[in-house]
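The structures considered in this document are given below.
Quick note: the coordinates plus some simple rules give every number you see, no bench work behind them. The structure displayed is predicted, hence computed values, not measured ones. Cβ atoms are built from the backbone, for glycine too; each structure is taken alone.
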Structure I
Amino acid sequence: MRFFFNLTRKKGNSQPVGSELQSKEQSVPERRHLEGTPYVLPKDEQEKERIDFQHHFLRHYVIKGLYLAPIGQQVLDILDVGTGSGMWAYDMAKLFPAARIVGLDKEFTPRAAAPSNFKPALGNILEGLPFADNSFDFVHQRLLVAAIPVQHWPIVIYELVRVTRPGRYVELGETGFIFHNVGPSMQRFIDWGEAASTAVGIDLKIVARLGDFLKDAGLEYVQQHTFSIKIGHWGGKMGEMAAKNGYAGFASLRDLYVSRLRLSLSEFDQTLQALPAEWDRYHTVGEFYVAYGQKARR
């Protein structure tokens, strides 16, 4: 996988971590974004590689599994909303070979070796789900906070619940711009993220309310879990992987922030390159939230 930097410090190399990022405009091509959506992250092959890495990190180092809801083994239909690269859905298809796994996204390019029980579907959660009521035993949505304006969250949750069968589960997983122990460069990035997101009606800190959204939608036995993630070398293997994912994710916002916030290229690049050292110096911690609830039985 290609990333913007290498976390491994080599002996005799005095360059700071992250210095491999080129600051010259012509060396960093503009990223591809989906048209007609508020989604602030890119939608291209480079981003696909990052979210594949992110999936591996979340599965093996954060939640240590594919889901938290007590769905049991008798699930026949599973929906993954905003499936992205499809990695979560593919892994679920292998874990539940007798189930039908549907991965929905606004656009999706199937991988060469897709499991036979995986079915792609095109759709936009902001426009409603193209499925009948009570169609799925488990409905999963992860990492879409950057695509859902605040005013749409109640409608999105309603749709997730609508297609879930009575007695079955809905699960949400999100990370936003909620960090602790940050330095000045990291705080600058947080401020930029909030400004760019607010401009399109998105609140990145709304993720802390996932459980409340599920309760408001009428789900029962709602549980919310918060995972603290150490970022940087100081956090060991987990911290190094979190830093790699975070740095690549922040770097992918370069052309967006420069154009939307009218930043200079040098200001963005210098701030970005300062992050890894700050994460270690301040012992920065991020948060990942998972909330699930059961649809009432009839």
Structure II
Amino acid sequence: MKLRKVGLLSPGDMGHTVGHVLVEHGMPVLTCLQGRSERTRALAQEARIGEAPTYEQLVTDTDIILSILVPADAKNVAMMVAEALKTTKRQILYVDCNAIAPMTVRTLAEIIQGAGSLFVDVGIIGPPPTREGMTRFYASGADAGQFKQLSQYGLDVRVIGSDIGQASGLKMMYGALTKGSFALETALLVGAWRMGLYEELVKEFELSQAERYASMERHLQTVPYRAGRWIGEMQEIARTFKDLKLTPKFHQGAEDVYRFIAKSSLADETPETLDTKRTLPQLVKILGEM
């Protein structure tokens, strides 16, 4: 299958950046913006992503669809695309790039394959690809080689296996460490603040965990506006560990932390409105006073 035009669902923080990379490297990208926010529409326009008015038109006009969404939306979107595929009698390559458990992605594969199309499992590791070398697209499934064609259009695609679930499994284990750690770090800093021990804890970190504390200063500021999206990812990671007969409780706890953070006023920020002058102690104070 020659890929001539990419469909993208949806052009959010990660998706619109991926779309922009493809467009910049000569691959046309379309999206369907039914029910999407004005911000998402603006991001799509900024990335020069074209619009298809319906899902039926999107699958008619594209050869491949990249699903890049919050985990909770992944199944519903797969079902809508499957209905559009049945209506149009089209066969496309559907690539699920969401942070979901291997068992979840296998369910989505059944939905898409049941509509007569091909399915690839992808785990994205890294931030939105604003520059080369930042972001890797790990792919698995019998048709992962088809997706690798997008390596010619600016994406770092790495095929790691022929089984659906392998790429998502890798993403789950990686996110278990990174986002699980962000939740733990935020919780312990807020806990120290509420006990009146924040300054003492930071001084000790600077003596014995200087590199780790510097990482907290770099990364934790962006957690609040991402917390709502990461709730679903923690649920998927917990499910992955449970399926492996390991405890899901670490990431069920992380889910609770992200639910707490998502209730703060800081959760309303976006990458465009993030207060870049706010210090880590100021962030912790805001959360600690909730």
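Please compute volume of the Cα convex hull per residue in Å³, for residues 223-262 alone for structures I, II and give me the label with the greatest value. Biggest value here belongs to I.
Structures I, II were shown, and helix-only ellipticity at 222 nm (-39500 (n - 2.57) for each DSSP H run of 4 or more, over all residues; to 500) at -10000 was computed from I. As an exercise: relative contact order in percent (Cα under 8 Å, 6 or more apart), calculated from one structure in I, II, equals 14. Which structure is it? Clearly, the read-out refers to II. Here FRET efficiency 1/(1 + (r/R0)^6) of positions 119 and 207 (r between Cβ atoms, R0 = 35 Å, to 0.05) has been calculated and equals 0.10, so which of I, II was it run on? Matching structure: II. For the structures shown (I, II), FRET efficiency 1/(1 + (r/R0)^6) of positions 47 and 143 (r between Cβ atoms, R0 = 25 Å, to 0.05) is largest in I.
Of structures I, II, which gives 17.9 when mean count of other Cβ atoms within 10 Å over residues 55-62 is computed from the coordinates? This value belongs to structure I.
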